[in-house]
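Several structures are given next for inspection.
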Structure P
């Protein structure tokens, strides 16, 4: 492969991934907006700020290189009245009766033929 082809393909791959991640974030924000309008007024759980949770790595071992790109991510939602925001994180007391909605987005993985969303 020629140098200019590698440069062009690299740019295209990252442009596509950026668009895919942006569309995924819009989807999550849309779900968040819908859930805020529910009677319980669910808000997004913040384990470490306003973000998705995922497995990541920057290791050079072959098994860790696979984790460089986000393929699977998750967020959770809890009723606003049962949590509070402190330092960018939601603090929620442990309660067996609390409703927690979990959203998992799987963009790619072994054994799947298309992206999946679990709720």
Structure Q
């Protein structure tokens, strides 16, 4: 699927807005999933810009950070690493009750805010 690296960024911004919408509707772990997807797309856009090729088909955010080999704020790197671990749990939850207790409204709002900061960092790299 060929696309311009800027299209990845547009979709990342859209996905983060979707996370905010999901949060407002109480769909907290889906909001976290959308945060992961937003950051994944932002990193894939940076990958495509740097390497001039379609990104690898993986959801691993740390993989893209390692491949990109660019400096980022320590807090942003730590957040992206934590968000990476949420991918499988929010994509394929074992139990709605357990996942819902792990991602409360307050926790999810914090993840959205940190995702916004990570996305702003990524946008400055474009």
Structure R
């Protein structure tokens, strides 16, 4: 799998929307992303990628951009997840997803799931 999953695209779009001052620059960088690795940890995932560094880096106060907390569909269950976009020297390079658990406090072993089947439902309320 060498493209972002539907979930990853939805989360990256939400992160861009939350970055009013640098949204355009972030979108442009992410449009050039080439996936290099996806690590399914079972509790979450890390999707690593490279962007075109011929454009100027983003001016970031920190190495990370907080993403949304949201509800995602995993099989027939709803899982609560959080997301972080990691950056290095002003360039995004890794999307992290991690689970808070299900509404009843359980966990879902994502190792048993194909991450491309996990779907964004809505921001956590």
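Below are the figures for this structure:
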{"item": "Value -5000, calculated as helix-only ellipticity at 222 nm (-39500 (n - 2.57) for each DSSP H run of 4 or more, over all residues; to 500), assigned to which of P, Q, R", "result": "R"}
{"item": "Origin of the derived value 36 (relative contact order in percent (Cα under 8 Å, 6 or more apart); candidates P, Q, R)", "result": "Q"}
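None of the figures in this text is laboratory data; all of them are computed from the coordinates on show. This one's a predicted model, so the numbers in the text were calculated from it and none came from an experiment.
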